[in-house]
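In what follows, structures are represented as structure tokens.
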Structure I
Amino acid sequence: MSDVYEKLEALLRSLGVKKTELRIYRLLLDKKKPMRITEIQKELGISERSVREHVLRLYRRGILRRTLIKQGWLGYTYTAVSPSEVLEHIKQSLVKRINELEKELKCSSGQEN
């Protein structure tokens, strides 16, 4: 199974996911439990600000999920999206972008005639 994760990580790297973001994703996959920013920061030994930036990027890309928690304060916990869901999200995103580009190309070539 680790071979599959390595291939997924290679695909994510080719799509611009950074090394630290992959470390965060892998940590959350391995832990299999929701984690707060400070917990991730302590596990990986990187700055809280850096963790916040990377987690937000992963969340926006559909690689992490977040859940609002209320424990005397408001915050989020993060969990990893399953590798199969990540692949499906990537596939849908690429197909959408390809379709949009094809539509633009058809429109622009129609204007040239």
Structure II
Amino acid sequence: MVFYTPNKIVNGGVSGLSTVLFYALGIQPGVSFAVINIILLLLAVKFLGTQFVKDTILGAALISLFVQLFTYLPPMTSDPMLAAIFGAVLYGFGIGLTLTQGASTGGTDSNCF
């Protein structure tokens, strides 16, 4: 979020939707990320079971917290291309590391295999 949000770059999933809501309605990204994830977790209880939701709650809570904390940091760069490259590398690394460990950060990256 340090790269994407200040440069108005939107990635996919819940974090991208949170960025859009921030610029369209002024809702803080960490707050909208948490609210959307709560809704998705409630749906996941019905379709994926309670064990999956229990395993996902920590990841979803931590990423919501960090998204909100990172919005207070100054932009790392004002160059959109550089921001897109660094943001994609860090985002991909973080999500990849999470999914390879059988965990989920909530949202649409759910690993239910």
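Suppose you compute FRET efficiency 1/(1 + (r/R0)^6) of positions 24 and 48 (r between Cβ atoms, R0 = 35 Å, to 0.05) for every structure in I, II: which one lands on 0.70? Only one of I, II returns 0.70 for FRET efficiency 1/(1 + (r/R0)^6) of positions 24 and 48 (r between Cβ atoms, R0 = 35 Å, to 0.05), namely II.
For which of the structures I, II does the calculation of Rg and Dmax of the Cα atoms in Å return 17.8, 65? This value belongs to structure I. I have 14.4 for mean count of other Cβ atoms within 10 Å over residues 32-39, calculated from one of the structures I, II. Which structure is it? Source structure for this number: I. As an exercise: relative contact order in percent (Cα under 8 Å, 6 or more apart), calculated from one structure in I, II, equals 23. Which structure is it? Of the options listed, only I reproduces it.
Here, each number is a calculation from the coordinates, and none is a lab measurement. Nothing here was measured: the structure is a model prediction, and the numbers come from that model. Cβ atoms are built from the backbone, for glycine too; each structure is taken alone.
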